[in-house]
Structure I
Amino acid sequence: MSKPNQPFGMLAEYTTAREIYHACESVRDAGYVRWDSHTPFPVHNLDKAMGLRPSPLPWIVFAAGISGASLGFLLQWWVSTIAYPIVVHGKPYFSYQAFVPVTFELGILFSAFGAVLGMLGLNRLPQWYHSLFNAPKFARATDDRFFISIEVSDPNYDPEKTRALLESTGAVSVEEVED
């Protein structure tokens, strides 16, 4: 006996960037929180229309960069003063000026790792499957159509009310997507 397909949510299709921008404002104002927009190219200020908060990625990159620079500096200090204290040309053991290049490079290296890993983590990648791929029309999201998807897990989701809201925003089509 096969398990019945569970609904993933509602998918609305739009033809222009202006339409999806105003539709995103309407969905945001209706109080939905588990939804997303899908566009074939970046739409200016769409994040503001969706009511998205600023990304925490810059703080992740900053913390990773400071950690890398600190670890690089600490390693050089430990090696030159504790592990292998050697007097070179009469300089003191802790001659921090020589530590600047390695400290800088490790700060940059850890920042780059923080940016890549932070982006992957925040975007929940790699994601091998998404329910929206079950909708045949969604293939046009990379070509010439704009979409809004609202998930069933949203606290405000009601099939009839959600469909009515999306249709009132001027959607070309609204369909329920199965999981």
Structure II
Amino acid sequence: MNFGKKPSPIPGCFEILPVVREDERGRFVKTFHEPDFKELGLETRFLEEFYSVSRKGVLRGLHFQRPPHDHVKLVYCAAGKVFDAVLDLRRDSPTYGKHAVFEVSAEKANSIYIPRGLAHGFFTLSENAAVVYKVSTVYSQEHDSGILWNSAGIHWPDNSPTISGRDAGFVRFGDFTTCFL
């Protein structure tokens, strides 16, 4: 087995800890292996992969896709370090409206496995960070949505981050009606 699976306070959301191989040349990290993910009971079919590069102080999120284009997401840092957060939007979940936070970094080589029905965002802690996202459905602009970053009780590292106009315009969590049953 190439991975460990550490539970988070949110059901179905896990920190994935890979085996890191290091020698005099540097490091080698396997970020995904279908047989291992299948054995761990995780999604193995990812249809798209993206990455973003953000400067220190940038906050992206909280993003999600509405059904039927909701997706499982696997997120990791190829470079740098971020404060990563997920928010449970699943109405019948025992942790609806609760969040979990993680430090995700290239140094730790960890990733976050995010099930359907969770919003996701991150704040860049290092000078720059390259964050990779694998998703189980194809992006749909029509189903793309979000929750206002500072409306869900998450204690972000900075109260005045750099955010996009789009992210600043998302609905507050208290005004959100969930579409995740």
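So here's what we get for this one:
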read-out	value
Structure with the greatest value (metric relative contact order in percent (Cα under 8 Å, 6 or more apart), set I, II)	I
Given 1.1 for distance in nm of label points 7 Å out along Cα→Cβ at positions 27 and 147, calculated: source structure among I, II	I
If mean count of other Cβ atoms within 10 Å over residues 75-82 is computed and equals 14.4, the structure in I, II	I
Structure (I, II) behind the derived value 0.05 of FRET efficiency 1/(1 + (r/R0)^6) of positions 107 and 163 (r between Cβ atoms, R0 = 30 Å, to 0.05)	I
Ranking I, II by distance in nm of label points 7 Å out along Cα→Cβ at positions 91 and 123, the structure that comes out highest	I
Which entry (I, II) yields the derived value 4.1 for distance in nm of label points 7 Å out along Cα→Cβ at positions 35 and 83	II
Answer label among I, II for the case where Kirkwood radius over Cα pairs in Å, for residues 43-138 alone, calculated from the coordinates, equals 13.5	II
At a computed 42 (percent of Cα pairs over 31 Å apart), which of I, II	I
Answer label among I, II for the case where helix-only ellipticity at 222 nm (-39500 (n - 2.57) for each DSSP H run of 4 or more, over all residues; to 500), calculated from the coordinates, equals -13500	I
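Computed from the coordinates by the stated procedures, all read-outs in this text should not be read as laboratory data. Predicted model only: the values in this text are computed from it and were never measured. Cβ atoms are built from the backbone, for glycine too; each structure is taken alone.
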